[in-house]
Each structure stands twice: as C-alpha cells, then as structure tokens.
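**Q** Multiple structures follow.
The numbers here are math on the coordinates, done by the rules we state, and not lab data. Since this is a predicted model, take the numbers as computed values, not measurements. Cβ atoms are built from the backbone, for glycine too; each structure is taken alone.
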Structure P
Amino acid sequence: MRVRTGLNRANREAAAEEDARKIIASAEQEIAAAAKAARRQLTAHAADLAVGLAAKQIRVDAATDQALVRDFAAQLGSASDKSGKDGN
C-alpha cells in the first residue's frame with residue numbers, strides 16, 4: 001500500500017509540475033501578445049500625433065494648391081513623354 005501511495009504522490013507531483021509549466025508557458029504567450037499589441041498601438045498613436053502636428057504646420061491656400069496640382073500634372077506629362085521616347 002505504501003508503494004502505491006508513493007507512486008500516486010509522485011504522479012500527482014509530476015502532473016502538478018506539468019500543469020505549472022503549461023500555465024507559465026501560457027502566461028508568457030499572453031504577455032508577449034499584450035506587449036506586441038501595446039507596441040502596435042503606440043506606433044499608431046505616434047503616427048497620429050505626427051500627422052496631426054504636420055497638419056497644423058502645413059497651410060495651403062487655394063492658389064498654392066492649384067500651383068501644386070499644375071506642377072504635379074506637368075511632372076506626370078514629362079514622365080510619360082520620357083517613357084514614350086524610350087520605347088517603354
């Protein structure tokens with residue numbers, strides 16, 4: 001009977017140790033996932049702040065907007081002319 005009791009105790013202890021390892025592994029995975037999510041949120045927040053600051057500093061009136069659009073269209077036109085000359 002003592003041998004059987006000793007085996008049962010050893011089995012329970014081994015099972016408890018295995019359960020503890022599983023709990024620790026699960027907790028480590030949860031912590032890693034939470035840290036990854038926090039980093040992602042922090043990056044998004046920093047990007048939002050940067051865009052907000054840039055928007056406050058950049059002021060474009062109607063005349064400047066039209067000039068930017070004309071310049072961009074001209075660049076597109078010259079780029080398509082160059083690609084046509086190269087045979088692309």
Structure Q
Amino acid sequence: MQVRVLSPLPDDPRPRPPKHERTKSARDVIQGLRTYIEESWSELRKVSWPDRETVINLSLIVIGVSIAVGAYIAVLDQIMHFALSRVFG
C-alpha cells in the first residue's frame with residue numbers, strides 16, 4: 001500500500017494590504033449596514049405577497065398533510081411493533 005503525499009497549496013499570489021489598511025472605521029461599518037438595510041427593504045417591496053385567503057388555505061393544506069403523514073407513520077409504527085414483537089417474542 002502506497003501513500004501519495006500531495007504538494008502543499010501555493011501561496012496566495014495576491015498581496016494583502018497591511019492590517020491597518022484593512023480595518024474599517026465605525027462610520028464605514030454603519031454606512032454599510034445602512035446600505036444593506038435600504039437595499040433589503042427595496043427588495044422586500046418588490047415581493048408579491050399572498051393575500052390572507054391564500055395564506056389560510058395553504059396553511060390548512062400544510063396542517064392536513066402533516067396530520068396525514070403523522071397518521072401514516074403511526075400506523076406503520078404499530079404494524080412494525082406488532083410484527084417485531086411476534087418475531088422476537
């Protein structure tokens with residue numbers, strides 16, 4: 001059995017600026033946060049939100065399907081429990 005050792009990854013060819021040049025001031029951070037919030041709010045205004053009736057109908061469908069899947073799993077669990085208790089006593 002042979003193990004092949006891969007060569008290490010090359011150094012990043014892009015030079016990084018000194019640390020004091022990479023730090024952002026509090027003003028830059030706040031401005032970035034403000035820009036992010038403004039852009040997010042702008043995108044949320046573009047969303048086509050469903051009306052109340054659609055939300056209620058889809059919620060009822062989700063609840064109904066969840067109950068049906070839960071009942072299906074419960075029935076399968078009871079069948080498996082019965083079968084395995086017969087096999088293993």
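**Q** Supply the structure label, taken from P, Q, corresponding to helix-only ellipticity at 222 nm (-39500 (n - 2.57) for each DSSP H run of 4 or more, over all residues; to 500) with the calculated value -33500.
**A** On the way: P: -33500; Q: -24000.
The value was obtained from structure P.
**Q** Please state which of the structures P, Q yields 5.1 when distance in nm of label points 7 Å out along Cα→Cβ at positions 38 and 62 is computed from it. The partial results should precede the final answer.
**A** Working: P: 5.1; Q: 3.4.
Of the structures listed, the value fits P.
**Q** Ranked on Cα Rg over 2.2 N^0.38 Å, which label among P, Q comes first with the largest value?
**A** P
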